[in-house]
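Asks: Heads up, there are several structures right after this.
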Structure I
Amino acid sequence: MAIHVTENDGGKEMEVRITGKLEHADYEHFVPEFERLLKLHGKLRVLFIMVNFHGWELPALWDDIRFDLKHLADIERLALVGDKRWEKWMATFCKPFTTARIQFFDADEEAAARQWLKLDS
């Protein structure tokens with residue numbers, strides 16, 4: 001599995017660490033976890049860490065689009081951590097489609113991303 005999900009701050013924060021290429025099965029694991037935490041806590045803060053991330057298989061890309069359309073409004077803050085230019089572009093691309101505060105951090109700034117996620121709006 002290319003995705004690992006961890007609850008932080010009593011479930012109000014979700015840490016998502018991805019490696020390799022995302023597949024449909026990854027979304028079958030991730031989406032129910034996100035929806036469970038959303039139901040318990042309302043809007044979530046998400047730390048999305050990309051390590052050697054190589055994108056999506058086609059079915060997973062469709063899963064990602066559906067997730068974004070349904071849940072971008074359910075995210076209060078989204079910290080993206082990665083090391084590639086296109087990963088940074090993803091943060092910029094998402095901003096017009098959500099009210100969430102979104103910030104990209106380079107791979108060596110993971111600690112700063114964690115601190116930013118905890119800030120009050």
Structure II
Amino acid sequence: MPDRMPVDGPYRIYVDSLPTGATIDVSHYLTAILLNLAHAAEEDGESLLSELVDIAELNRSAAHQGPDSHAAHQRDVQVAELLAEVADDGRIPVYGAQVMRLADRLQSIGALKSVPTQREAGAA
């Protein structure tokens with residue numbers, strides 16, 4: 001089996017094959033985000049909770065008003081600000097040779113697989 005962890009740092013990324021594509025496991029990165037949120041809650045839980053509730057309310061309004069509404073734009077701004085604070089803007093850095101290992105792993109999964117015909121599989 002090819003290396004399912006083509007990226008080992010700063011955040012581990014695992015890639016597995018599916019019959020119809022691939023899964024990209026970024027749970028190590030998500031764990032770091034949750035820990036950052038926990039630290040932010042420890043420092044000022046009321047403010048963080050208020051911000052999250054405001055985002056939820058804006059999201060509910062945006063669902064009713066549409067994707068081009070003021071609520072949707074305001075929600076996106078607040079989410080981007082929170083991502084900047086706790087998740088490096090939501091970007092996962094991949095360095096050096098790991099870039100090629102990730103690309104190679106995805107390419108090997110994405111390559112067309114030969115599906116045997118019934119005759120090749122032994123059917124009459």
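Read-outs throughout are calculated quantities, based only on the coordinates presented, and are distinct from any laboratory measurement. The structure displayed is predicted, hence computed values, not measured ones. Cβ atoms are built from the backbone, for glycine too; each structure is taken alone.
Asks: So Cα extents along the principal axes in Å, computed for just one structure, reads 67, 37, 21; which one of I, II is that?
Replies: Structure II accounts for this read-out.
Asks: Of the structures labelled I, II, which one yields -13500 when helix-only ellipticity at 222 nm (-39500 (n - 2.57) for each DSSP H run of 4 or more, over all residues; to 500) is computed from its coordinates?
Replies: Going label by label, the one that fits is I.
Asks: Taking FRET efficiency 1/(1 + (r/R0)^6) of positions 44 and 100 (r between Cβ atoms, R0 = 30 Å, to 0.05) as the quantity of interest, name the structure among I, II where it is greatest.
Replies: I
Asks: Next question. For which of the structures I, II does the calculation of Kirkwood radius over Cα pairs in Å, for residues 12-59 alone return 11.6?
Replies: Only one of I, II returns 11.6 for Kirkwood radius over Cα pairs in Å, for residues 12-59 alone, namely I.
Asks: Hey, relative contact order in percent (Cα under 8 Å, 6 or more apart) derived from one of I, II reads 23; which structure?
Replies: I
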